[in-house]
Structure I
Amino acid sequence: MMKEEYFSELLKELKLKATSKRLAVLSVLSGMEAYASPEEIWQNLRLKIGTIGLPTVYRILEELAGKGVIARIIHPSRQLYYYYCGNAGHHHHFICVSCRKVQDINFCASKEIECEVSGRLNGRVLSHVLQIDGLCRECSIQKRYRKYS
């Protein structure tokens, strides 16, 4: 199945119209190896489809992130970025703060956290987000580190 057809079906399953702008956002993000800012995505979209407003890009990104189609990446500088991850299963991400590469982590300690919250705090976990920031193997080897770039 071609990428556009896959994204079209995915959007329909999520009760979203498969508009040309939504499909273009997914196409641009899925073609990137690293996370991207809304402005970077907007620049790529303008080359691909022509006229599209930055507020429209922000709205689509938040809509897709809210449905779990794309991931929000919160940079240590507090800047918000986005990343398309094709892994539909429950997982977390390791983010290289130097080259922006995003890698899946298939480990989750949510059960232990839930026990701690319910046992010690008498609370209840409703959801959780875990993002690990660091340097990927290549950046570690090359000792490449651009602080919060």
Structure II
Amino acid sequence: MQTYNKINGAIRRHFGKQTNKETKLRIHNITAKAALKFGSEAWVLKKREEQRLEAAQMKFLRHLLGITKLDKEKNQCIRQKTGVQNIVKEMKQYQKKWLKHVQRMDTNRLPKQALPYKPKGRRNIGRPRKRWRDQIHLEDQGTGNTPNPSET
């Protein structure tokens, strides 16, 4: 997240008004999004983290279009103008892609072996921590696409 914000700041500072908006957006997609997606296939996104990701993306897009928060422009309108998808949706699609990739792997590969692993023993007292496997299942239940439990 910090790297994402640093790259966005560098794009805003170094590619000022003399650079085309489309060029800045391409640089953003190539550098900042790639840095954000690196390693994110195993993240468990909580609501607060989703909000922070979305806020960081919108801050960059607003600056790109020259819109301030005082203009009270809706996020959907800004995304429509730039042709950018919600970063949280992109991250979740990326995670689903990773799950399908792991399911296609040979059984001797470590990610394939780690996916169905369930530790022995009891969990700590209190609300259970959100697990990656649970997050994927909840998203699939919302869309009606329930993956085979033996595969995940």
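Thinking of I, II, which structure, once FRET efficiency 1/(1 + (r/R0)^6) of positions 86 and 110 (r between Cβ atoms, R0 = 35 Å, to 0.05) is computed, gives back 0.65?
II
Here relative contact order in percent (Cα under 8 Å, 6 or more apart) was calculated and came to 23; which of the structures I, II was it taken from?
Working: I: 19; II: 23.
Answer for the origin of the read-out: II.
Consider the structures I, II: one of them gives -13000 for helix-only ellipticity at 222 nm (-39500 (n - 2.57) for each DSSP H run of 4 or more, over all residues; to 500) as calculated from the coordinates. Say which.
Only structure I yields this read-out.
Taking 32 as the value of percent of Cα pairs over 29 Å apart derived from one of the structures shown (I, II), identify that structure. Write down the numbers at each step before the final one.
Working: I: 26; II: 32.
Only one of I, II returns 32 for percent of Cα pairs over 29 Å apart, namely II.
Please compute distance in nm of label points 7 Å out along Cα→Cβ at positions 14 and 134 for structures I, II and give me the label with the greatest value. Don't skip to the answer; put the middle values down first.
Details: I: 2.9; II: 4.1.
Once distance in nm of label points 7 Å out along Cα→Cβ at positions 14 and 134 is tallied for I, II, the winner is II.
If mean count of other Cβ atoms within 10 Å over residues 38-45 is calculated from each of I, II, which structure is the one that comes out at 18.1?
Only one of I, II returns 18.1 for mean count of other Cβ atoms within 10 Å over residues 38-45, namely I.
From which structure (I, II) was distance in nm of label points 7 Å out along Cα→Cβ at positions 46 and 118 calculated, if the value obtained is 5.1?
I
All of the numbers you see were taken from the coordinates with simple rules; none came from a lab. Bear in mind that the values here come from a model prediction, so they are computed numbers and not experimental data. Cβ atoms are built from the backbone, for glycine too; each structure is taken alone.
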